[in-house]
Structure formats: C-alpha cells, structure tokens
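In structure tokens below, several structures.
Each reported figure results from applying straightforward, stated rules to the coordinates on display, with no laboratory input. This is a predicted model, so every value here is computed, not measured.
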Structure 1
Amino acid sequence: MDIKILDSWLRDYLVTKATPAEVAKYLSLCGPSAERIEKVGSDMVYDIEITTNRIDEVGVYGIAREASAILPRFGVKAKLMPIKISSSEFVFSKKVDYLKTTIDHKLCPRFTAVLIRNVRVGESPKLIKDRLEASGVRAINNIVDISNYIMLGLGQPVHTFDYDKIAGSTMTLRESRKGEKIETLDGKEFNLPGGDIVIEDGEGNLIDLCGVMGGEASAIDEDTENVLLFVQTYDPIRIRKTSMSLAQRTMAATIFEKGTDPELVSIAILSAIDLFKKFTGGTVDKNILNLYPNPYKTKVISTNLKFIYERLGVEISKKDISSYLNSLEFKCSWKGDNLSVEVPSPRAKDVNIEEDILEEIARIYGYHNLPSKIMSGEIPTRPESPQFAFETKIRNILAGLTGTEVYTLSLVPKESVDEKSLRLKNPLGVDTEYLRTSLMPSLVAAAYSNISTVGKFHLFELSNVYIPRPNDLPVEKLMLAGIFHGYTNYRDAKGVVEALLEKLNVQVTFVSEDQKGFDASRCAIVKSKSEIVGKIGYVEGSDFIYYEFDIEKIFKIAPTVTRFRGISKYPAQEEDITFVIPERTEIGKVCDLIKSIHFVQECSVGNPYNGNNFTFHIWYHDNSKTLTDKEVEKVRREIISSVKSKFGASIKE
C-alpha cells in the first residue's frame, strides 16, 4: 500500500538535519521505498510504498523509526523522539461503569474504550487539517479528524461512537448472521454474508461493521455531546474477507487485514485522549476499559555468527550487529558466538526465523555494501522429465506442420460446459464463470477471432481441462487440441494429424463414430487397440475441423525407443492403381488391406476425383532381391481381387 506524509509531520518524531531528498534516498536504499517527493506550499510530501509484511511502517511514527536506524549508516545523525502522552492520570481496567460488554476474543484480541463527556463538535485546527489533506484524507470535524490523525500518525485505526446512541450502554462484539443488515457511515446498506465482525447495542441494533466502517446508527453528528473512543485489534482474515466480499475498501480495513500490533493500542488510545482534551474540551473518564486476555509474549529468535557470515559473505562485528538490531528496537544477547534476539511487538508478525534477523542486519548494514560476486562453477540443472520432453516434441512437430500454438483461458462461459462443471464463486464476468472440461470452446472462439485476418490456419494448444469430482478437487487432464480453418479437404487436415502420430511412432486407427459437439457422420474417434485416445471431425454447425488427444494416453503408447530400419540394397517398384470405391467406404481400411498383402511396402492415397475415383500409390519391395515384373503382376492381381471382394470396388478403366 502507498501512504503520503508531510516532512514536517515526520520531524515531530525524527530529529535530523537530513534534507527531504536525502531522507527519501536513504530510506529507499535500506527500507520502505520513497517513490517520489513533492513540494506542497512550504512543505514536502513523501509518497512511500509499504510492503504487505511491514504494517509497522504504515504510520508516520513507523517511518520515523526506520529513518532513525537507516540515516546514521550514511553518516547522517538522526534520533527518534518518543511519543508524548499524558498517561499517569488514567487507569486501564477490565471493568467500567459506563459500558457493558460481551466480547468474542477470537474475533477481537484486544478491546479498549473510554468515555469522553461534554465534547464540542467543530472544526479541527489548521495543522491537523493540513496534515490530513496532504495525506489524502478529507477533514470533516474535530472528532472524526482526531481518529484519522491517530491512524495516519501511528498506524492504528481508531473509531468513535456517539455514546448516547448506544442503547443500554451495551456492546456485544460477535459474528454476523447471514442476511443481517447494516447501514454504514457512507449511507450504504449491506446485506451481510455472515461471519463478519459486528457490534450490536442493547436493543440488538448493529452499530459497527468492525474494522471496515462504522454504522450510521451510532455516528457522530453536530449534536453529539458524549463520545465513546474505541481502539481495537481484529482477526485480520475476517476483516479481509468482509472488506472484499462487500467491496468496501477503507484505509482502516487495509491496515487491519494485515494484522496490527496489539501493544500499540495503549499508545493510540492515550494519544487520542490527549487530542480530545486539547481540541474538543471534553472530560475523559479516568478508567479506560481494557480487555486483553492474551498479552504479547516476547518472541526470542536464536542465531549465530557462522550463520550470519556464511549468508552475508562479509564479517560484521558483534558490536555492529547489536547496534543495527538495537536501532530497530530488537534486544540482543550474546553468549560467545551465539545470538538471542528479542523481537519487539511491532515486528512480531513478520520476524519469525533466523533468516528474518539476517535480513534486518543486511539491510541496515546496506545491501549496496555487500560484495558482488559472479557465480562460479557448473550451473545446476534439473534433468528434463520424459513427459515434458514429449510435450516439447509435439509442439515442434506441429509447428513444422504449419501449426500455430495458442494459449487460451481456462475459464469459459456457462454455455460452453455442462451442469456438472465447476463454477467460480467470484467470477470476473459471465464469460469466465466455469472451468472448462474441453479445449473445443476455447479453440473455436480463437478460430472465429482469426477468420477475418487469416485465410487458412491451423491452431493448436496443449493445456489442462478440469474434470469435476464429487466432494474433491477436479482432475486436471493435459490435452492436445487443434482446429483447422480454410482446409477445403478433410483428408488434408486429417493428414496433418496422421503425420504427427506417425512422427511420434504411435499406431492408431480412425473409427467413424458420432461425438458430442461434432457434425453427425462427419467425425471419428481415434483408438489404440481398444482404448479411445482422441477424436477428430467437423465442429457442429461450422466448417472448422477439430481434433483432440489425451496426452497421458498418447505418451503411454508412444515407444520410447524407435526401431531402426536400414536402407534396402534393392529398389522398390512403384505404380498407381485407380479404384472406383462405393460411397461411405473408409479409405483408410482399403489402404490397410493393401498394405497387409505380401511384398507391399507402402500405400498412400490421393484426393478423389470424378466422384468416388481414388488413386492408390503402391510400393512393391523385397529386402532380399529385386522383384521381377511377373512377381509384381502376381501381387497386383491379389490387390485388385482383395479390394473387389471386400469393398465391392472396381478398377477404373
């Protein structure tokens, strides 16, 4: 997330002579990235990018803490100023007389609140308004502005209620029930999905959509006299889920969903109290309600000098390591070369292992100071899996057969699947609702997209389809599919597929059989022995020719070793024989019959002409000698006799 802060506000906590440009430069080298600085009046505004894991940097104070540790590494003196609060007169208590509560601490690890009576609602001082507006937050009134000021300054969201609107002075923090409704401060009414964190008052009214936005029912207005100041931490997963499902993105939600520091709550509520006393004239109750059943327990991480040296590539003294970590509020304890580090609560979310400690040392030492070494030795490689090599081979073969590989979305509209297909819970649109179970809809759409620009093409894709399973994740099946356009002859398209299978040394047969999605009587299944491995035919209602193969099945039947056949010493004799073939005869079976006859080495067929006239090109060959004309004549008679007998064909005169 990005934040904007004024340089003058930063210097409330950071004492340094560094210029804004230097602060931005050095922060970016070792900490949060200052994307730009911009002049606003006589001041400067930093635009800073905060990474998701560093929620401790989201406030002005967090940036000041980082800068105070980083600037000295560049020879610039810097000191972090403590947050000034008046805490001696207030008592944190588990029970107060002004509020009755029932809290689910799985949803809210820490709950604090305090009553401020007789406030004056009005404008905020110019300093507050200028700082808020420079940070991109609109100033509203002194009550609301104090809440936003604390959030931006410390990185802890704060909320305020009109105390007199809380029926029965009672708050119950719980999960929402599905279908409950709440109207938020921006005037929107939400029908809650259930499981959201909400607060209801003594009459069952929902008065807060916790961590996202307050409820209109308890909103501060110009008639407000008594304010309940409210500072909490929440289950970040619940906040994220609510914010996203309701499309209600607020800065508070963006902070809470990353997991705030519960120890920061005390500082935030006391700082807010000081501002209320100063700017609203209100009287603050001495007792602050504080429900915190599981306080933060200091986390200790152990590491050693050997680990640090080996991974950094440089040797840093124990004194310097302690100095770098102490500047970030980590506490170090050495026993020989072993180091124990106490993690401060603001960093408890993202510092968990010794590599995290190493990262803190490295960045404060300066990544730019680490030695730069070119890798030496042999580059490790992972052996290519046989199936991956097989897929690459298919791609190369099809590219050589004029195919163009495409990549299409795995998500398709409802009309492209059946009722058993899996639907996304949060689809981006009606065209991407379902996981596809076939590549056909995607390739047909791709083909229609290319018709107007390319006259003839062959598109293919190797990708997964998703076969649903009851009460389980879908089966991801890798498929090869292709589509032809502009091929006037079905045999030309089929020939490309046959050429692919031949180069893969896969032996299959094509059997006419109607298939869903194809034109009746203009499609076939592809079988290896008795197993179906693919299909081919005209797409229903179009002139596209489509094929599809199960890669896993093809891979299993493809031989891993190709048998070598040497070049014969003896030449083959070649000739053409033209048959008149009856309609609906499978020409492939005619070829198979001819090839089964002794001394026939190969048989191919050209395009038909004058109806059902087919010319078969035949190679006669014997590995042991050169065939004589008489021997070829004998084989020719057997071919003609067999084709006439089995298929009712006749010789074209």
Structure 2
Amino acid sequence: MLINEKPDYFLVNHAQSQKQSKTLFISNYFPDHINQWSAQTRFSPCFRITDSLLNNGDFHLSKNDFYFLFIGPLPLNKINNSLLRDTCIWLTYGMYNLIIATSDQTQFVALRSFLEQKKYRYEYWTVSDSIIGQYECFTPALAAPVKLSDTILKKYEKDKVMFMAIRGYFTHIMTACERLRFLHKEAYEKMILFHQAVEENILDNIGMGGVKKRNTNFHYISSLNACLTRFNSQSVMGFSPLLEQDISVCGHSLLGVGLASLGVNNIGDYFFYKVGEQYISARFVKLLNKKYEKNVVLTSIPSDNDILKQDYLAEIPIDFLDESEKQMNPLLVFFSSRDNFRKQYNTLSIPLIALYGCNTPGWSLKTMSHEASHILVDGMLHYLLRNSGDSVWRKKLGKLCCTKSLSATNDTFENAIWQLIGIGATDLEAAKNDSEDASFDYFNIFDTYQDEMLEIMTHAFDFLYFYDSDLKSYIQGIWSTWAELPSTSRYNIPDYVMRSLCVIVLNQIEQPLIEENAINIFREIIQKLEIRNPAGAKHGLLKEALEYIDPEKNNEEHFSNIENKLSRRRFLIQCVKTFFYSHSIKTNIDHENWPISKNKQQEIKRLEIPQLPFSNPLKLTELSADSKSFSEAKSYLIYYNLAFNYVRD
C-alpha cells in the first residue's frame, strides 16, 4: 500500500445551523480551509492510502452517510484485509494514527467487533451531510496503575517555592502516566522509570545539602516542567473524546502528533536500553578508582603508544558494578519550535520543522545521537571535575600538572586523567595569555573552556560510537544540520571548524603530522557538500567555512594559527578515545538482531507503508534522510516506521 505525496486536511468546526453540532470538512487544497476557519476550528493533515483493495475514487462527504473510525496507535497490517475492502483510509500523525471511513453499516459493525475483540483502541463518528452526529469511544486499559512515589513532594512541603514547582511536576507526570496506560504500555512503563530517575536525582541533591543544591533542584524541576508541558501536548492529547480535547499543536489541533512523538521516543528508548545497558558512565567511574600502574604522564607519549590504545572500559565488566551503580535514565524526547536539537538533563528536543523534513540531511533525526552523547559525556566530565571548586583539589592538580611522572604504587586512573585534562587546559590558557609561566587558577580555566571542551569531546564520542568512524558521513551530516539551522551564524564558524578538525585528527590520530593535513581533508569534504547542498549554499555557511580556512591562498600565518589551536586541543579527543570509548562496548551496541536491508530503505522512497522490523533506529534515520528537498509524506513514513517497526533487541 502507498500513501499520497500530499495530505488531505481534516477540519472540524461548529455547525452554524445546529447548536452543539460540529461539521467535518476534508480537502487536499489548503486554501479551501482558510476560508472555513473560525475560533473553534480543529485541524489535522492526514495521508490517504491508495491500493487496489481500497476505494481510490474522490471522497465526498455530501454523497453518503459515513462512519469514521479513528484507531490507534496501531500499524495498518494488524487489521484483516477483508475488513478494509472498499473503505477509504488515511494515516495520521496522532495516536489515533488510522482513519477508516465506510458508508456500509455492516462493515462498520464488523470493524468495531474486530477492534474490541483484539482490544484495539478506537473512536467512531457518524457523519451525515458533513455534520458529525453520534460519537463514542472504546479505550481499554493496557496496564494496571502504578502508584507514583510522592517522597519529593513531602520533602519540600514546607518550602513554598519548591512545593509549587514540584506540585506542577506531579500534575504533568500523572497526566502523562494515566493517559499512557490507555495509549501505549511500553511508553507508560518508561514514564514510571522516568519519574523514579527524577526522584533519585532530586533526593541525591537534597542529601548533599546546602542552598546551592536546593537551587539546582529548583532549576532542574522547572526545566522538567517546561519539557513535560510540551511532551504532554504532543504525546497524550490525542485522547478520546477527540472533539472535546484541547490540543495545543495548532497545525495538528484535531488529532495531535502522538505517533511522531512515539517514533522519536523509540530512538530515546534505543539510548536508554541498547546504549544504557552498557553502563558507560558507571564503568568510567569504576575505572577512575583503579590503580594506574603505568608511571607515565599521558601527555608525554605519542598516540600510537600501547598505553593509549588499550580498551580500559572493557576491563570493567558489568558484573563488577553494584546494583546501585547500574542506574539508567530514560530519555524523554519532544518537539520544539524554539530549542532545535538540544538536551536538557535527561530530556531532548527536536526542531518542530523536522516533523516535515526529516527526510533531508539537514533535519535528519540522526542528529539526536549528538545530543544523547552530550548527556553521557557531560556526566563523565562533570564527575571527573566535580571537585574543581575545592582549593585542596586544585592545589593537588597543580602539582600533578607540574610533575613529569606518576607513582606506580599510589596513583589511580583518576589522577592520570586529571593530569591529562589539567595539562591540556593549562596549555589552552597559556596560549591565550601568550605565556608558559603564568599562574593558573584551574577553577577559572575549566569555567572558561568547559563549553568548548564538552562540545569537542561530545563530537568525538558521537563519531566513534554512532558513526562507525565514517569521517565523510559525519562531517557532511553535522554541516548539513548547521547549514539549515537559522540560529547558526558566521560567528560560530571558527568553533564549528575546530570541532570538525578535531574529529578529522581523531580519525587518524596515530598518523604523524595529521594536524597539517586536517585542513585539506576538511576543505575537500565541504567543497563537495557545498555543490550538492543548495540549502547550505543559500545560507552561505559552507562558503564562509571555506573562506575561513582559506582567507588568502598564501596566508601561512593563518594556517599555522589554526594548526596550533588544533594541536592544543588534541588532549580532549585523546581522552575520549582512550577512556570514554571502548571498542568492545561499541561492538555490543552495534549488534543487531534485525539489521536494516536495502528493501527497508526503498520502502519510504516509494511512499510505501513500511512493514519490515529493524533494531537500530539511528541507522534507519540516517539511511532515510537522503532527499534533497522536503517531503512531508516521506518524513511521515519515517515516524510511522520508528513507531511501529522498531524492535528492541
């Protein structure tokens, strides 16, 4: 079965001739709907299915009385073909992702009987001469209710400000949980785990005490409330009865975008389970306490030294972790018209425009891997530097940075990595002050360079774990996204170029003088991308990137300056490659019980409703984002695919 390239638009209004009645208007020509608009208008785009089994003629509401069945979330292939013959079917962005229309009452009764027997959720409308008459729903519970812990509410019941913020959080989380019980069992269970993770995080901060930790909790819970507001408006507002819901996603105010939300949260599920069950952060923390027996300062040895090539994280088996250390935070994903691709704690936003353009490289959902990587890298680096505000710690780090060796009996990996980061950060500050003998305040150094360090290390982490160290694919991917984002400006270009060059060095880190060749490699990739990326060329970002690395053809001083900056940041990517990355862990993550075949990739190109299972949603999003221009239909099918065909290994 195929879907039409352009959607039909469903519009519901109050009927002018009859009180309390509503009218349904369907057209594939959007300007027709502008003339129909009123203060009560509800609207959603839906994709009509064409197939020899179905009624493929023009659809006119005025010709017959119709029964409309809104079903979901459910893949179409779960319904017997015999029940679909001669019906009209649409696919939608909402949790009610299927609409079936028939004028045959016997067929309508048979469909209802089948859906109730299978316990599939549905709502039906009777429509006569465009007026919606009777409407009823069947919404069986998919999971038993679980009582959410209210410990954090009680902890802050005497703090009026925190109490109000946490009370707001509970209204969001309970609404999400109670509706998801009837919508999607797995999503409901993950939301319960999400609440547990939130509570543990807040309680951990309370245990540490102090005004600063109270303020940290307030900022955390306020951020969660903002994220949950958007998550709920997108995921659980397509609830029955549809005609009585207040859905705030205006372009989808009738049915919502629950299906798309389900799809992107399955990518979050992949990070939660497939990546999360490798416990990368916990193994890193465990590694820090191990004895470092090399007696070598890591900044003093070349990258091809066996010490830097060892798989240290793999030496910390999961069995060595206590149950308390095996904490996994569910990743909650939502669409945002403001935040673009961005992580906040254990939530992640996707630009709303990706709802319609994720079939193109610039708005590919694969970009989520960078933000998810941030959560891991930020956590590990912040843990490593958790004592940077302590003068005793800074004094110890100063001594480590001045020493030429480490004790093989007393030193730990934490000291060795401290030393690597400290000497590297000192080098950055020395270059800034043009002095190797300056007195360094490590707190200010890390505060100054923290954002840049995190970005470079996150790019390195993302490249190694989720892009198979495919340099061309990675550089083209990140620059396609940067070229599309309206928030990107020419002032970001030096930073973006440096991040890209660091990844190029990382890819060939054992080769001598790779910094000198990195600019040429970067230039070659961007030149090819500029030719085939009209959006990037129009924005001018790619051209300005090329001008930045070639301001004048013979400007040796400029090239030397870039190479010098690149060389001074080498310690960041070396730290990731040696201590944050594990080839063994990547092998476990890469294992797929349901690999993606070429046929799966071709389904969406043909606008065919995809049915084949897969177990790596990142690979699916990358393979599907190869179009030169937006296609709402192809983008929709990517979300459909993510929602229904993702199989957790």
Structure 3
Amino acid sequence: MRFSVPSVQIMVSKSFETIKRFPFVLFSAFVACVAGIWLVELEFSTRDEFLWLSGLTFISVLGISFFFGLKTLSESLKLDTLKSLGVSVLGLILLSIYYFFSYDKISEGPDMHGYRYLLLFLVSHLFVSFSAFLKNQSIREFWGYNKTLFLEFLISVLYSAVLYVGLSIALLSLDVLIELDINEKRYFQLWIFMTSVFNTIFFLSRVPKTDCFDKEVTDYPKALKLFVQYVLIPLVTIYILILYTYMGKIIVQWELPTGWVANLVLSFSIAGIFSLLLLYPIKDDKVNNWIRLYSKSYFLALIPLVILLFVSIGTRIAEYGVTINRFFVATLAVWLSGIVVYFIISKSKNIKVIPISLCLVALGISYGPFSAFSVSERSQKGRLENLLYETGRLSDNNKVQNSDIVLSLDQNTEISSINRYMVNNHGVESFQSFFETDINSLLEGSRFKDLANVSDAEKVTQLLNVKYVGRYESVESTNQDFFNFSTVRNSPVSIDGYDLFFDNLICHDGLCLKSKIYDASEWRFYYSRENDTFKVSNKENNSASISFELFPYVEKILSEQETTSETISSTYLTLNMENDQLAIMVLIDDISGSLENEQIESINSIRLKLFLKEKQ
C-alpha cells in the first residue's frame, strides 16, 4: 500500500468530503467526544448522577461502527440519497431505543449489560466487514477491502498517537515554562478528542469507495505472506501439537480435561483460521500449493480438538450449570464446528461465511429467551432452587421459608457462590420470585441498616436463611485452622487528642512497612511473631516507646464471633494504649493468622493505621 503524507489543503478538502459522505458516523464520534470530555470534567463522587452521560458515551462509540456499516451497505446497494438517509435514520432509532433501555446499566448495572454491549460492539464491527459485499460477490475484492480497512486503521492510529504525543508535550511545555497551570484532566480530554473525532475523520477520509476498487486495494502485500508463512502458521501449528499431546495424555490417563483447555482450543483454532484468511488471495497460485494442502489438513486436524472442546465445556456445564462465559464458549464451539464442516465439504469455500455467520450468532445470543443471559439466569436459578428445596428453604409455592435443616459447609459454599454470580451478572431482581415483598426494600430494610458495606450477595444469602461463605473462605478456615478479621469500611472513629497519623502499616515479622507519614519525625514500628509484641518507638529518643501484645485482643474477637473469617465492626479492632511517654490508637484494617486446637498459634499478617501523641 502506498503511504504518503498528505498536505494540509488535501486534508481539509478530504475532511469536507468525508463529512458529506459519513455525516452520521461523524455525528456519533462528535457526541462520544463531547460526552467523554464532559465525564472527565465531573468530580468522581458526582458521576452516579450522570449515568445518562456515561451511557451516551458508550452508545455513541457503538454508533461509529454501526453507522459506518449502514453507509457502506447503502453505497453497495446504490441507494439514492433519500433512501440512504432513511437507512441511517432507522439506525439512529434503533440506537436510541437501546440507549433508552440501557443507558444507566452499561457501566453501573449487572455485568450482563456490559457483556451485551460488547456483543453488539462485535456485531457492529463484523457488520462493517461484509456490509459492502452483500451484493458484490467478488471474494478477492472482499478480502482486499477488509485488508485496506485494517491497514488504514493502523495508519490512522499511528497519526493520532504521534499527534497526541506532540500536543501533550506542547501542553506540558506551556505548563512548566510559562506556568499556565494546565489541569491534568486536559491530557485525557485531548486523548478523547484524538481517538474519537480526529482518528475517525482521518480513517474515513481514506476508506475506498464501494462501487469501484482500484488495483491498490486488491494487491497482496508480500510482507504479509512472509509474516503468516514464517511466524503465525508455525506458532499455531506448535500449539495445536501441544493440544494433541494433551489430548493423548487424557486418553492414556482417562481423565476429564481441565476447564481452561476450552479457551486454548478456541483461541488457536480461530487464530489458525485467521492465518488461512490472510493467505486466501494467493492460495490458488501454483507456487503456493502448500497453502491448499495446509488448509485442508488444518480443518481435518481441528475435528478431534473440537470434540475435546465439547467434552471440556460440557463437563463444566454438567457440574456447575450454564454461566454467561460458558454459554459463550459453548456457542463458539458450535460455530467452530459449523465452520470446520463447511470448509471441509464446501467446494466454493466462501470466506464471507465466517464474519456473516459469527455476526448472526453474536446478535442471536444477545437478546431473547435463548440469549446467553436468559439461559444463564435460568440455569443458575434452577440450581439454587434445587438446593433450597433440598434444605427446606423453599415452600411449595416457591417462596422462602424458615427451616431447621442444618446445611453442610459444601451446601453453604455452593449457595453463596451461586448468589454471588446471580447478583453480579443478573442483579438482585433475579431473586424476586422467592419473595412476596420487593427485594430492594428488603435489602434496604432495618435488618441490614448497619451493614452498608456488606455485599448484596451476602445480604441475599441471609434473606434465603443460609449462612454466607465468602469467595476466599476454605474448609480449613471454617474448621478454625486459620483466622482472618477485617474492619467494616468507612466506620467513623474519634481521633481527638492525637498529633501524628501513620497510614497503611503492613506488618509480618520484623519492621513494619509504612506508606505515608505525616510528620518529619522518625518512628519505628516492629512486630515480633515469636514474642507476640508490637512496639512503637522513636529512633531519636529511645525512652519514647510503647509495646503491647495482640493475642489477647484476637482471643476476645474469636470468643465473640461465630466464625473465624468475618468483616466486623471497627470497635473490635480499635486498640488504645498509653504510658508516661506516649498515647497511641491502633485501627486494625486486617489481621490474619493460624490456629491450633482452636487456640492462637501465630499472627501472620497485620495491616493497620496508627494515631500517636507524644507526651511532654
């Protein structure tokens, strides 16, 4: 591809042509830019009040690729100006509907809304790849067009990056040399402008017309062949051989595959297909007979790996049900199977099948009763209902009730895990069918009024009359081989009468590391595991020191808490000591250690804040 630096006049002229050709694309880029700059300007504490602005930013970014695809589709179908405008307006209506129902959920709602946005983002970009070729049947032009888009995108990113660095240095120079006191936010806002408006205009100005492609578009870069032939394909082949070796180990040892092998099979299968796509225009050249042979062998070699993929993801689903990620993997497994079969039996081997089929699949699993989110919620909720029925927590009409059945640790752990997943990915509303009263009012009720920092998953688990087990709690910790206590965050503590503050002291055995000290004096903090002694002393005045033991405080906490791993009130973890020289207050953020026969064996780690006053 010919690479040249355009003059300012040419750039201005092309900019006006681009605005005329892609008005809706640039409108989306401009809205995304303004909304993004506005968001940066807001104080972090007030951003929850501007979710509409955050949603506008996300959906405007989505509109850039979506409107680009609609425009190239209109051009390829040779629609007149009025019909082309109608297509774009229809796209604007669809985006507006999506905004109306999702603007406040994409960034702050359950994770499913973020996943759905990413799916639609993928759909819009896949749509761009084939929107200009629904009527045009030339596979070589289809390949060349997408190659051109990709290379032009890289060039536009390079221009934008160089210009951003140059302008940032200019701003920094004005700040340092002329002392203009430029706010740090301006650098991020400049980056938003460069990546949204400038990068989009520059890229669009170099997009070829869809009604005619010159030789430059369909040319095959020699460097690309060398890269694919000597770098990409060998790497993919090596990893496929590794997967075959692993598959042989499974057969010999007769054990089920691990869960993450599914990601490897998908990653390298798709990478191999991408490699063959890059070589597609030259596969029929006589000097490149190896490409046809490799392509046929490659798809045949994928068959056992696809079977391994189904076994891996099927095992996980059978054991733990469907999650959003597992649904994605299973869907990609089905799609990959279809692609493998198509390229083995098809004579035409039309590469447009790849982006078109993947686009339709991604769109299909985004909405509806068979979407990734609906299937996942039904699956996990079904697992939860079965566990609650088995333990008497659900009545015949599917409502929560009290039960005298004591749950095992495994049951508590599994229910807690499901609840965390449901709350994080589908929201607390997914539990509403278990309660007569609105679940949000239950979570905000008097039962939890003093637990503002406790997660919704823990609250929901309590509402289901089940003991919550944290993500990192283990059988060992529950059996009291270990203890771990931490303070409920943001608990107010009176600091009246203290002069110095030491933040985030981390102690193991020996000197404590200190991250912030708001005083010029040098103080020394030391904890000895052997003697269970915490000591504070002044390096310049050895007589100014104080020491105490921690075991008695931990023993008191253990005697008053139900389990050995809790988030508890700061009252339990606030220690006050004084002598003739010093008065200190210790606020323990986290403390953990080991137990033996329900007695403290050692304190392994402490993280704390310390307030100090030196007496005269």
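Computing helix-only ellipticity at 222 nm (-39500 (n - 2.57) for each DSSP H run of 4 or more, over all residues; to 500) gives -18000 for which of 1, 2, 3? Structure of origin is 3.
A value of 45 was derived for percent of Cα pairs over 49 Å apart; which structure in 1, 2, 3 was it taken from? Structure of origin is 1.
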